[in-house]
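Each structure below appears as structure tokens.
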Structure 1
Amino acid sequence: MEVKSNITISDISTLKKDIKKERRQLLVKRFLSNKSVVMGSVTLLLLGLFALIAPLVSQFSPLELDPANRLLKPSSDHLFGTDNFGRDLFSRVAHGAQVSLGVGISVSILTGIIGTVVGLYAAYYSILDHILMRISDALMAFPDILLAVAIMAVLGPQPMNVVIAVTLAKIPVVARIVRSSALVVKEQTYIEALKAQGAGSLRIIWKHILPNTVSPLIVQISYVFAIAIILEASLSFLGAGIPAPDPSWGNILYDGKIVIYNAWWMTVFPGAFIIFAVLGLNLFGDGLRDLLDPHSNKSIK
């Protein structure tokens, strides 16, 4: 007895569209139901807008000296007051946001790429694992700030050198996260089946192992972003980061420590922006972890 189906190609296409639409709606619902990721996203959006728009609307140059108006309190003319050289602090904090966030983004991208490559190949090849992980252990033996200061002492205080120093300090952490995830995937049955079918190593690593390490990698990169901002500020505060007179949140704090009792605004405003940025990134990372973790109760609301 023949059973004829009335389903057409058009029906299948419509069904696929409906499924995609439902998935998008579910993703948006899960995203909006997670308070941490929403608050973190809003915080990062506000910071990004401030870094892009504030330097354009500021009527003062961040490098313009005006000794006659040094250490003025916050007012309608100078929203954040002026520093010990008479420079407008609002303009310097706004331009410093571009520098500090730029360093954080650059470090996150470079750390993610290099750490992923190192972690994947260390997990797949046991010989490389011993070599790369021992190098990682050696780098992780030093505190991040101490290693970054040592690298800056060799390279010199330049913005690109700050990115290199912080990246080298954080690569081992990302590499180990990727490696641990890749080792689990490598032992799966379907990976063995791919090898038996003659699939090449590059195809297995990049097409089948990498996609299963993306979730923890993205979460870790959000934390690296936050740590990079703190390390850049620490290096600049110590005089080993972004060189003066270029503004960054760290070297603004460095200038403010000298007059902290007479001009509180020189430490409060850049410090508040650092706290705001790190808090937003940590909230975003925590929320993202809950969304991407299938075992989390918060991810299935």
Structure 2
Amino acid sequence: MASQTLPNLPIIDFTMENLKPGTNSWLSARNDVRRALEEYGSFIALYDKVSSELKNGVFDAVKELFDLPKETKSQNVSDKVYHGYVGQLAHIPIHESLSIGDANTLEGVQSFTNLMWPSGNDNFCENILKYAKKIAELEQLVSKMVFESYGVERYYDSHLRSMSYLIRTLKYREPKIDETNTGADIHTDKTFITILHQNQVPGLQLQARNGDWIDVDFPPESFVIIAGDASLAWSNDRIHSPRHQVILREKKTRYTVGVFAYNTGTTDIPQEMVDDEHPLQFRSFDNMGLLQSYFDNPTRLSEETARSYCGIRV
């Protein structure tokens, strides 16, 4: 069996040595991925290509990063929304995050590292870069299965060339007595795929397609895969982009590392996604434009972002 079902999300095993395209294990896992993304918009991935040593090194590096002065962290700016430092927000005071663009490239990670530590920090740079590359491989594995399962694998190579990877490091400190325990408001991601890893302090809640809210707890060797609004539009509403939030349930500081995979350029809806049962619902779109659209209208219900930005009005 490639997967099993827990009371929260499906678990899909990517650790099998024989998980290669065309094998029975691959076909079974591929079907499980599609079913999970259509029903939940998410699943838990068991993935052993990131060693415990690397995970520990990354979280040590993240803690070191957040211990920097606010004046230093505030230098993390970008002309792309949600690609820089976020913190000190009145409605979610326990939340703080920093972003590393082009995180699977030495240039991207080195640029961020030099900004935070002008004298250099080789340990931070090496750990983050190695981690980002391994998680990008997992994202590409999942995407390949998705493309194959819908019979659109001929578009996969061009999709792969269009991807960019952003790491968001997130800290949710223990709330004070008079503070909310909300670390992230209800939202959907605007990514194609998001991959999250946490320091074993729970808090993620996610809404399945049927409306049920799920407390997501995942073991140390696993990662949470979440489909974003770009996947929803690209798949012509087959893939669910789940609303989710962070509510701290323990009096501990929670650290999360998220790898956000975005399409660059124009994303077309494959013609194979359109049939009598699934009439065309979305136009071609720009992923960064989709993200900007949400930023410009933050009060709009999350699930309406893709429809208002690139939906076809009947």
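Just so you know, all these numbers are worked out from the coordinates, no wet-lab data involved. Here the structure is a predicted model, which is why all the values come from computation and not from measurement.
Between structures 1, 2, the calculation of relative contact order in percent (Cα under 8 Å, 6 or more apart) yields its largest number for 1.
Suppose you compute semi-axes √(5λ) of the Cα gyration tensor in Å, for residues 204-283 alone for every structure in 1, 2: which one lands on 31, 16, 10? This value belongs to structure 2. I have -24000 for helix-only ellipticity at 222 nm (-39500 (n - 2.57) for each DSSP H run of 4 or more, over all residues; to 500), calculated from one of the structures 1, 2. Which structure is it? Structure of origin is 1.
Highest-scoring entry among 1, 2, by mean projected area of the Cα convex hull in nm², is 1.
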